[in-house]
1. From 1, 2, which structure was relative contact order in percent (Cα under 8 Å, 6 or more apart) = 28 calculated on?
2. Using the calculated result -25000 for helix-only ellipticity at 222 nm (-39500 (n - 2.57) for each DSSP H run of 4 or more, over all residues; to 500), pick out the matching structure from 1, 2.
3. A value of 69, 22, 16 was derived for Cα extents along the principal axes in Å; which structure in 1, 2 was it taken from?
4. When percent of Cα pairs over 14 Å apart, for residues 5-52 alone is calculated, the result is 69; to which of the structures 1, 2 does this value belong?
Structure 1
Amino acid sequence: MAIVVAMLLLGAATEGLQGLLGRDAEVDDIISAVIGAIGAASLWLYAGFRASSHIGARIGRISALLVCGGMVGYWLSPLLQ
């Protein structure tokens, strides 16, 4: 969770700096950074849950893959339109 918040803050700071320098500052770029961070964090969680065979770990693995798949789908949706 901390990495997602860090990516949100870093993305906002980068876009703010771009705006000050006369370049285009877009909220969509911040959203893309957060989507990527959530996808990467869910893959990290999946890898962490692979070591355990408990039912909670199985639910965690499935949830992590669903979240990652959702983030990839969201990221690819403009290409599919």
Structure 2
Amino acid sequence: MSEHNIQVPKGTEDLLRVVQDNFDTVAKKGARAVGAGQAYYEAYSDKAVDSWSESQLREFLLEQGVVSPKGTVEEMRIAAKQR
């Protein structure tokens, strides 16, 4: 592909090496993105739960299968964060 100044691998071994190198690079970037996304989700989901009213907490816990959620608001927040 001389028009784009790209070296075309010669032979199967060269092609496999190029593919493996690119795969490793993309896999590492993907792993970093997943880690960052998980951290973002955890930080903001906890903040969202902290802002819910008592009735919102009870509703969420009922939707999650907790039969008749009881306790203080703080206890319900802890239970919601664990779900």
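1. On the way: 1: 28; 2: 20.
It must be structure 1, since only it matches.
2. Numbers: 1: -29500; 2: -25000.
The correct label is 2.
3. Answer by label: 2.
4. This figure was derived from 2.
Here, each number is a calculation from the coordinates, and none is a lab measurement. Please read all numbers here as calculations on a predicted model, not as lab measurements.
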